[in-house]
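No lab work stands behind these numbers, since they all come straight from the coordinates. No experiment lies behind these values; they were computed from the predicted model shown. Cβ atoms are built from the backbone, for glycine too; each structure is taken alone.
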Structure I
Amino acid sequence: MSDMYYHFQNREGWMNDPNGLVFFKGRYHAFFQHYPFAPRWGQMHWGHTVSDDLIHWEEQPVALYPDREYENSGGCFSGSAIVKDGRLYLFYTSVSEELGQTQSMAWSDDGIKFTKYEGNPIIRKSPLGDNKDFRDPKVFEYDGGYRMIVGAGKDNIAKILLFASDDLIDWEYKGEILSDRKFGSCIECPDLFRIEDKYILMFSSMVSLPHRVCFALGDFDGERFIFDNEEEPIFAIETGPDFYAPQTFEDPEGRRILIAWMYNWNRRAGSGQKHVGAFTVPRQLELDLNDELIMFPVEEACPLLKKESRFVSYDRGRLKVIFEGRTVLDRPYAEEPQVMVLEDVGVVELFINGGKENITTYIC
């Protein structure tokens, strides 16, 4: 397959979850879980790419190698980034044979070369008493300090754990902000952020609901997330088969921008394929006039959208994506939806009814 034009793909090897999305020193930075030696899962590194416009990306040297004892098993798993006093900090899950999954930190003054904190891991033990499923730290500022949420699970009950810090180094456990077995054995890639006067909790489920990426609206008081709708708090905006592990960040214009992994765990690399996975086009999250969450490509990507696509059709109540005679997607809609399409090599992304629903299909 030829390289994509508008989506980031790594040059060689495996890539999955986007990590550490951040605007730093005048450029957009995105990191990702990466195994550089083969197009399959392996001991994780952090790959790195930068962009000036969110459309064209330039791959950088690997940011984090699994070169410490506390990373000697699974390596460097997913996490997040934050800028403090002009320095870029990365938070990630370090996975070792002895300790299991722990949380660690690295920093950089130039955004290219990273130094791991000498006191790693900064969180050595899960408060659940089991480091088997304790991963994907998302760090954000709150009320003059910092909060970290971490995906976790125990006894087949998925959870999101909350920690607080004043200095990004010493973290105090504050409790669970979500615990529910219907999301599988562990929640992955949690995110908590504010848009206007609402907080949004977002996370990836290891089981299909049938969607895997979940959203909830509510409020956050520093220790608890209070759902707006207690009876049916979880909803989906993205319902496609190839969208997982999204992460968000705020850019200098105040936009809340989301990028996700475009692939899925059921796929296998084809013969001769050198790289696996890609990023979705960056999307902006907003609240509409009814305080409903919507997601649509960032302004920079809107010129790439089409109203019609040779891959997309609506007929007799069915919306379909068909590629080389193969039906990639087939969904019922009582009325014909308003659809905008972004095509790239091997990719069709659908944005329905102004961003109320998104469908990502990796069609190669």
Structure II
Amino acid sequence: MNREPSKIQRRRTDIFHTASPTVLNLISIPSGILLGLILGAVLIVIAGADPIASYKIMFSSSLGGKNQIIETLIKACPLLLIGLGLSASFKAKVWNIGAEGQYYIGALFGWMVGMYGTALPKPVLIPLMLTAGLIGGSLWGLLPAILKIKNGMNVIISTLMLNYIAILIVQYLARGPLQEPGGFLPRTAKLERIARMPQMFGTRLHLGCVIALLLVPVVYYIFTSTPLGFKLRAVGSNPKVAKYAGFNVNLAIFIALIFSGALAGMAGTIEISTAYQRLQSSISLNYGFNGVLIALLGRTNPWGVLLTSIFFAALTIGVENLHVVIGLPVSLSDAIQALVVLSVMVVDSYIRKKAS
């Protein structure tokens, strides 16, 4: 026997149908994060800890004061830059999974300028290092662009494989031609102080964080108010229609991969100039792969990417402190992040299904 929907049910359906994509995002993302944290609490209980006390420790250690917020922003800096770059690529439905490799090559280029350009004054050297990082990352993004445009190669496969090539190149150089003289570990010599990012406002907050934050409104403006942003959205919406309308689809693919590679490369240079100060076998905490999640969870909206990168950074720092304070495994951070991502996807899928 069919029953007519109640007034409350009809009202809920009307709300979903009339809501804009922005409103749906505002509903789905926080709801998914909350659900993920609730599921994460179950893991914390299984690990033998009090979830409420654990979340209090996580919050206080990442967002509980000025110094904690600064540390979270520093951790979020590479995630934000990579997420912003990948947002441009994903808007055009160009699935760049190679930000990790682009990050490594950008770090290599930036390190080389910083190591051999110490005769230059700091106000000249730092911009040159950042420019080198941009060039290195964009060149590593250029390779899959050429393979896609000339040979039709799948971007996901080419960018993914180039990750491992880039990492192996840096590892070979760090334990071979560029290894620290007289050293035994697989790492290069340390950058001199002149090649390190200046710190801002008398804190540990460095110039790279400020640049990343300033890029958020810039990238948002590009996406929403420029012909380039419109072309990326048009190509991502329907490449055939965009081509029929006169848009150069190949050029959009080219720009998307170059842009995302450039920002990933700059993130690599910033990290090599601040956190690591040298090339070594590992110079990333999976920033490139996490950047994919951040761009998707932020709905390729720069402001959403900013909030998501801060959340991921706070979560990472919080779980690291849980490990120190009460001995919970650091891998718990990855598990909770995975739960959050899956929860957001499930909630978003449910809400959009209702809206359609």
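One table, with the values for the structure above:
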item: Which entry (I, II) yields the derived value 67 for percent of Cα pairs over 11 Å apart, for residues 254-293 alone; result: II
item: Distance in nm of label points 7 Å out along Cα→Cβ at positions 46 and 206 - highest-scoring structure of I, II; result: II
item: Which of I, II leads on mean count of other Cβ atoms within 10 Å over residues 286-293, largest value; result: II
item: Relative contact order in percent (Cα under 8 Å, 6 or more apart) - highest-scoring structure of I, II; result: II
item: Of the structures I, II, the one that -25500 was derived from, the read-out being helix-only ellipticity at 222 nm (-39500 (n - 2.57) for each DSSP H run of 4 or more, over all residues; to 500); result: II
item: Mean count of other Cβ atoms within 10 Å over residues 62-69 derived as 14.8 - corresponding label from I, II; result: II
item: Winner on mean count of other Cβ atoms within 10 Å over residues 110-117 once structures I, II are ranked, highest first; result: II
item: Structure (I, II) behind the derived value 0.20 of FRET efficiency 1/(1 + (r/R0)^6) of positions 166 and 334 (r between Cβ atoms, R0 = 41 Å, to 0.05); result: I
item: Given 23.2 for mean projected area of the Cα convex hull in nm², calculated: source structure among I, II; result: II
item: Which of I, II leads on FRET efficiency 1/(1 + (r/R0)^6) of positions 30 and 190 (r between Cβ atoms, R0 = 41 Å, to 0.05), largest value; result: I
